[in-house]
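Student: Listed below are the structures to be examined.
Read-outs throughout are calculated quantities, based only on the coordinates presented, and are distinct from any laboratory measurement. This one's a predicted model, so the numbers in the text were calculated from it and none came from an experiment. Cβ atoms are built from the backbone, for glycine too; each structure is taken alone.
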Structure 1
């Protein structure tokens, strides 16, 4: 292995208004486990893999940006069964968009957490991702 190279993204940090409420939401709906909890900050893992860090924010900052007055996400989650995940999240009354099948680019839907952070959820069987 070459040394001194970026190997990937370790985790992403997102702002939340209530860290306890948000952590419970991610644990319940995504099966993440909590690690490294400290005052106003905690890590969410999938098994032993870090996924997200939540930081309690004292303002309305959210992990979104806009292009042509349309809100966009900054993080895309990967799934191996988008239909089942989408059905489950809808049955839990989460804010989820419709599944978009973009052929060779895969299937997608947009999801919003309780704090207004937007995420994209993606399924693509020809892409080698380790999860």
Structure 2
């Protein structure tokens, strides 16, 4: 890792996180953090978004593809729905997301694939309503 401080990683991560997930979502998430959850929120912003998502060599679209597959395989529904929306913002199409989840179904199990399709459909409807 570079010599960046955790504070500068947080600031960089906050900017990337807002671009990918939407400023409204991120601001609500941060405002909802309490004494118990604040450290995790700050840490994930600094390291997931500041240290990883801002690295050169792998564009956001590619990172979204990897995230969708991993999050679907790990059965993390809240994060999956959030990252489906981010993937659309990062340039993936609904057909590409469908192909990712078909691959998840083969390699991680049909139930994971079915849940992923259901959650993606909900995310698509929510984005169409925005």
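Student: Computing mean count of other Cβ atoms within 10 Å over residues 82-89 for each of 1, 2, which one ends up highest?
Tutor: If we compare mean count of other Cβ atoms within 10 Å over residues 82-89 over 1, 2, the biggest value is for 2.
Student: One of 1, 2 was used to compute percent of Cα pairs over 17 Å apart, for residues 26-97 alone, and the answer was 60. Which one was it?
Tutor: Attributed to the structure labelled 1.
Student: 15.5, 46 is what came out when Rg and Dmax of the Cα atoms in Å was calculated for one structure; which of 1, 2 is it?
Tutor: Traced to structure 1.
Student: To which of 1, 2 does the computed value 2.1 (distance in nm of label points 7 Å out along Cα→Cβ at positions 10 and 42) belong?
Tutor: Of the structures listed, the value fits 1.
Student: While we're looking at this one, here's another question. Determine which structure produced the value 3.0 for distance in nm of label points 7 Å out along Cα→Cβ at positions 34 and 122, calculated from the coordinates; the candidates are 1, 2.
Tutor: The read-out was computed on structure 1.
Student: Hey, mean count of other Cβ atoms within 10 Å over residues 58-65 derived from one of 1, 2 reads 16.1; which structure?
Tutor: Structure 2 accounts for this read-out.
Student: Tell me which structure, out of 1, 2, gives -23000 once helix-only ellipticity at 222 nm (-39500 (n - 2.57) for each DSSP H run of 4 or more, over all residues; to 500) is calculated.
Tutor: This value belongs to structure 2.
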